[in-house]
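Chemist: Multiple structures are listed underneath, in structure tokens.
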Structure P
Amino acid sequence: MAAIDLTGIEWVWVDLDDTLWDFSGNSLISLAKIYDMHDLHRFYPTMEQWRNRYLEVNHSLWARYNVGTISKDYLQHERFARPLIDCGMDEKAAYDYSEVLHTDYLRILGQCSALVPGARTLLEHIKARGLKIGVLSNGFKEVQFDKLRSGGVLDMIDCIVLSDEIDINKPDRRIFDYALQKAGTTAEHSIMIGDNPDTDIKGALNAGWRAVFFNRNNLPIEFGEDVTTVNDLRDIIA
């Protein structure tokens, strides 16, 4: 396919998790290490059982966090405590233990380096075009910089905007407006690349930006003419 038309664009904003940095793959590695490190076979006979229950809880919590109905602290502790409570651990003990699991998980996660295929090539192409690169993420400040650093792309990013900065998550228009203000640019000169159709794409459109939907998982979703859909990041510069 033809490269995305970046005429008039000054800032290319990119989501971090599962758009640049391979969160899905790196998280599975981290969860397996947590399972072994903390002997979680005491509660779940196999790592897959532990991982699947964690992912189920985590997915549900993130859906609520993205729309602002739960806090960051609630998400971080509940996602580890709930699987332990489910298998019979006392609630107080589970919540206390969740703090240890949370700390170790983020530390291990931040050390993982795998990028989404094509991510580095995309960033290099954008820089070669003389455009600025921004990261716009709902992820947590404790680990997002570590991900970029471990992935070897931190020095390619000109501006990083995290929801933690203003306690407002994508898709809320205010975080997109904040990003423009921080970068000193405007909506008509910005484009968003992201894998989440709601937080990244609908959020960007509602803020008056153009967008590229990175449909990594081939979801049956179509947008209007203001959105280009790609299944591979390299298609953006093909």
Structure Q
Amino acid sequence: MKISIITVVWNNVDTIGDAIESVLSQTYNNIEYIIIDGGSTDGTVDIIESYGSKITKFISEKDKGLYDAMNKGIALATGDIVGILNSDDFYIDEFVIEKVVKEFVNKDVDSVYADLVFVKPDNLEKVVRYYDSGKFHPSKFAYGWMPAHPTFFVKKVFYDKYGLYKIDYKIAADYELLIRFLSKYKLSYFHLKEPIIKMRVGGVSTSGLKSNYILNKEIIRACAENGIQTNWFKVLAKYPSKLLGLLKKS
């Protein structure tokens, strides 16, 4: 079973190496690694090119944003399964892909997701929040909950069948896609009960009042577009539970 991993990056010279190394160190040996760069000018491209043929496919060109770049990567993917690794993130150890593939095979599911941990950018061993995807059920989309998107792996055929990320979303196109896949079209899924990714705090969807406003507004839109009834009260009700994630650090 071939796995396509896609990393999208733009001017992230400080962290792209960690993401790349975490992919190249995987024990699973049938990985296609695709990097889509948005035309970086800070040395990111030099780092990527230094890996030579270890990167299966590499494109550096202007795009229409994060989700457009993800779509480019998916279009190039030839694997049976697709996963997306952000340039700020990295796999928690070298066995992640091996474990994910094992669940696809043993459980015969359409998708697999897991937990992740948020870490401090200046101390990657310091966990500041634990994202427990096991609390997810499709009914929780109305309440602003989804599985941790960076941990989400899905069979490529469903991108071909049900579509890619909607690039007119600024932050929550991943939310909309997961609703579409897991709720509207009812893809089967399995939760791997362990963290598989470390995410640095401070990304587009993890900081700032303005970003959170846009995120929640787009969550409500995504629900409406996929036949799920929700409102601001329901979506904002998720924050007390998120605070509990600050207490679970493992």
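Chemist: For structures P, Q, calculate mean count of other Cβ atoms within 10 Å over residues 21-28 and state which one comes out highest.
Modeler: Working: P: 19.8; Q: 16.2.
Result for mean count of other Cβ atoms within 10 Å over residues 21-28 over P, Q: largest is P.
Chemist: Taking relative contact order in percent (Cα under 8 Å, 6 or more apart) as the criterion, which structure among P, Q has the greatest value? Display every interim value, and only then the final one.
Modeler: Working: P: 26; Q: 22.
Going through P, Q one by one, relative contact order in percent (Cα under 8 Å, 6 or more apart) is largest in P.
Chemist: Quick check on the output: 2.6 is distance in nm of label points 7 Å out along Cα→Cβ at positions 93 and 109, derived from one of P, Q. Which one produced it?
Modeler: Corresponding structure: P.
Chemist: Can you say which of P, Q returns -1.39, -1.40 when log10 I(q)/I(0) by the Debye sum over Cα atoms at q = 0.20, 0.24 Å⁻¹, for residues 37-140 alone is computed?
Modeler: Details: P: -1.09, -1.36; Q: -1.39, -1.40.
Only one of P, Q returns -1.39, -1.40 for log10 I(q)/I(0) by the Debye sum over Cα atoms at q = 0.20, 0.24 Å⁻¹, for residues 37-140 alone, namely Q.
Chemist: Taking FRET efficiency 1/(1 + (r/R0)^6) of positions 45 and 157 (r between Cβ atoms, R0 = 41 Å, to 0.05) as the criterion, which structure among P, Q has the greatest value? Write down the numbers at each step before the final one.
Modeler: Numbers: P: 0.45; Q: 0.80.
Structure Q comes out on top.
Chemist: Comparing structures P, Q by percent of Cα pairs over 26 Å apart, which one has the largest value?
Modeler: On the way: P: 39; Q: 36.
Structure P gives the largest value of percent of Cα pairs over 26 Å apart among P, Q.
Chemist: P, Q: which one has helix-only ellipticity at 222 nm (-39500 (n - 2.57) for each DSSP H run of 4 or more, over all residues; to 500), as calculated, at -14500? Present the calculation step by step, with values, prior to reporting the outcome.
Modeler: Values: P: -14500; Q: -9000.
Considering all the candidates, the number was obtained from P.
Read-outs throughout are calculated quantities, based only on the coordinates presented, and are distinct from any laboratory measurement. These numbers come from a predicted model, not from an experiment. Cβ atoms are built from the backbone, for glycine too; each structure is taken alone.
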